[in-house]
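Please find the structures below.
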Structure I
């Protein structure tokens, strides 16, 4: 029987420190005198053949900033045993990019799904790489909260609510404004927190406009919170969104492990595309949101996904330029210094050449 992890345990970022300390202070192996004697060779030979021992799985810590549908392939890879097939046991650590990126650099994590946050760190020299991009479009929409804001141009001189300053939401809004010829610095960006808090800001009209995910917008409609969609960012803007980043050290010292990680991920992405109901079941198991919300989230996510886990070079560079400008940087690294898609592209070539297909 294939080893299965079951539902992964969520952990907080600080738990990493405790876990590392605990491992260092754990119980020592029993002295030889206390160990039970090995069975006689003759007795072992006379016994029926014992089953082969279970395969030992290599533990990996992976940071997750959220549990929406764009992250579902990772949950699928756990539940369907794709990671286990590759000899990997994934421990999910719940941590946003602001915490995950330093932990990744320190070696406390092996991978982070906050690839966009890692990209911002790379702009100032962090030794990291984005190794796969699940979606090169966000699931964001920009909604007004007041009747006088009816078009994107109406936000000039007003406030826009984002999750946190300088995050992917702010980057996406800046790109949307820029594409419409509007100065991204002509508005004030306000940190209003995660989904429920952004919905609260929308209802209270504490900002003129707010960024919502597709799932947030669905919840707003169901709660009767009014507003007008100003920009369908998920279709208008291409950028690095959800994917995976790792350290240069991991790529150098454990490249074969990275290859196994992305191969399992590629299989799970194809399962996600092929089996809607089962994928939503797994997603609901992990995030405990209403199934109706996850159905909308799933359907919206399908159109945001990249073909083979990679992003076009021109999109990579444009994204980097906007982020650099936000941080007052004039020198932007070349795309190949920040991305290494060779393994995910190789995994897809391998799967397609073999004719591999996901099964229920």
Structure II
């Protein structure tokens, strides 16, 4: 696998941030008690500016607990929170100034370069689609990424934002996955496969069988069906599935990592020094829970950078989400997606 060239970041003078993120301060299971420390950690260690978007009282109360000397961390007031139990579209109508909505508007207005939220996935997806708009050729956003690295560098999407997908949507997922693989991971000709129950062309449900034919006719470097075991055998760089299968796969991997860490601690805890046991557990967590440790993943298909993370994220993970957002901006991920989607659309029009 080729190594991508690191983009050059602009400089705006000594000590001046060149990247500003809009952070949903109310999002996640812990709200400001974790998002505020996460914002401060990102500002201090990454040299970025953070706009903390949330209910001013709780956010200011948490900020008072920390030193902000020399840091560009500012409050942008909002009203209300879209909860996991809310219907995203209804909540957006009833809470038009909710934190995630106001954060997205800051990006749209150019006051920030990216949105980061650990709140409701549905709300983040609906908000980004409404405020940023969709890329041409994509119906709905998708969540994905190399969530099993370093066991596998394959990009897998969708990981939960679309539980029912048309075959044409899967084709769009393939195109934006290729953009990520090519631009961020440096893979020159990414191989694309469909997650299925067998490698043969006729295997799978109706959705995957129909998608198979679309992928065969596309300009993508399509390598056929990919079984679950093949994820770890470098048979594809981009693996496409609907959000139902993808989210089951994601949560299974996370749960397996937790169970194995506990099992190893029970079996080896007395035989290994505590520091060695801690390193082993940390490495196992990194291999099976990369999404949380990385602070979330990009929302593919929207015309802007939005990072959506786990609700249970703590401050360190939230700071990592800011770093992921900056990386997506630096690599021009949205523009790369536009180019890949345009190429597929041109090719499909030529076949008609």
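Values in this text are rule-based calculations from the coordinates and carry no lab data. Values in this document were obtained by computation on a predicted structure and should not be read as measured data. Cβ atoms are built from the backbone, for glycine too; each structure is taken alone.
Given a value of 42, 22, 20 for semi-axes √(5λ) of the Cα gyration tensor in Å, point me to the structure among I, II it was derived from. The read-out comes from structure I.
Sorting I, II by mean count of other Cβ atoms within 10 Å over residues 130-137 from high to low puts I first, with the largest value. When mean count of other Cβ atoms within 10 Å over residues 202-209 is calculated for each of structures I, II, structure I comes out greatest.
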